[in-house]
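No value in this document is a laboratory result; all are computed from the given coordinates. None of the values given here were measured: they were computed from a predicted structure. Cβ atoms are built from the backbone, for glycine too; each structure is taken alone.
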Structure P
């Protein structure tokens, strides 16, 4: 592997904490098989700076991302630091539009996992036929495929189709998960991935799937909060996976 260039980082404590959290997230995604070569993004707002975001250096694999080589960019994807790495500005188009118009969307993820892309390619989308899918019944938005998402004018339609939801399933493409915090985004992505994997497995058996009744879905969603691992949504899960990748390779902390 080529030697990675590590820029000198001068930043606030809040930004360094965000850098470490995002670097951990990239490594967790890679560990779980959610990376897509050098493509796709997880973006995170810098907590103490207006319209400043952190994103992966274009050209590095997720397993090469560290806290110091994350690139700081503005709302349009322009670099705000002296990082030697480029930014995939075209791929940031959809993220930029959401970050600009949704003040609560501090963390955004877009993946091309096999399971989520497969479900995004089904006319029915995600169906309420398993535990995790019931989490999302009535909670997903859909957007018709318009080709690679590089045109800013598509942003208006992305935002309109998202509506009041926090997951946008890009048909024939893949999901966009938006959240107030990175741990919340992670646990949403993890649950969505599991829902799609189980749907793939269920439909592959060639037998009719059992749909969960609407009234049961409502009860399930009402009671979900009672089985969370305490604290804010996703924090315990994210901390657990961070411990896991620490045991494998701590270089993401650099």
Structure Q
């Protein structure tokens, strides 16, 4: 965790890979904290750094970005939104800061569905020799661990927080059921079309997906799987030749 290291430690090592965790500040049903995405992005990134160090690969986890794209949730109190254009500007500055210091690859470790980072990478990759990669942490593990993973504050995220920060989870009798209304558009319901979701029109408790079957044990299994797979990716990024990324 870069924010916990001092200068002599940082300057004494080579850091071929950096991870930038992307989170959000938003409601997560009635039982999870507003910082759920940031907490999970930071924790997974930290565990990946430790696992990479055990394989003699130095990975610097940068301080997490705690704000995400939340344009359709601003009617929920204290939701913090940053625009994609803001994310682009911040990411460009981070890349420019890392480039002179031997960082070969930057992994954007995302924990918020509203952070659609591919367009940012498409714009910035031509400007840098660093390899830019994206991983959505919730897609890195085997979701078969869960009865119903859910989309937002459901079984997956609730299990993960029960594992990494159980003290932040409210009592079970306060949990909403995460029931969500379907779109009126057939194409959206069938998955081939998309429109932004106005959150307070979709769900009464801000959750999407029933969290009731969540357990810390499921969270532990899933987080471990995600960490292992992301660790492997970071180890590959550390030695990748940016001019020969395909076989």
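Upon calculation of FRET efficiency 1/(1 + (r/R0)^6) of positions 169 and 233 (r between Cβ atoms, R0 = 30 Å, to 0.05) from the atomic coordinates, which of the structures P, Q produces 0.55? Checking each candidate, the match is Q.
Among candidates P, Q, the computation of distance in nm of label points 7 Å out along Cα→Cβ at positions 17 and 33 that gave 2.7 used structure Q.
Comparing FRET efficiency 1/(1 + (r/R0)^6) of positions 49 and 217 (r between Cβ atoms, R0 = 41 Å, to 0.05) across structures P, Q, the highest value is found for Q. One of P, Q was used to compute distance in nm of label points 7 Å out along Cα→Cβ at positions 145 and 161, and the result was 1.1. Which label is that? Structure P accounts for this read-out. When relative contact order in percent (Cα under 8 Å, 6 or more apart) is calculated, the result is 21; to which of the structures P, Q does this value belong? Checking each candidate, the match is P.
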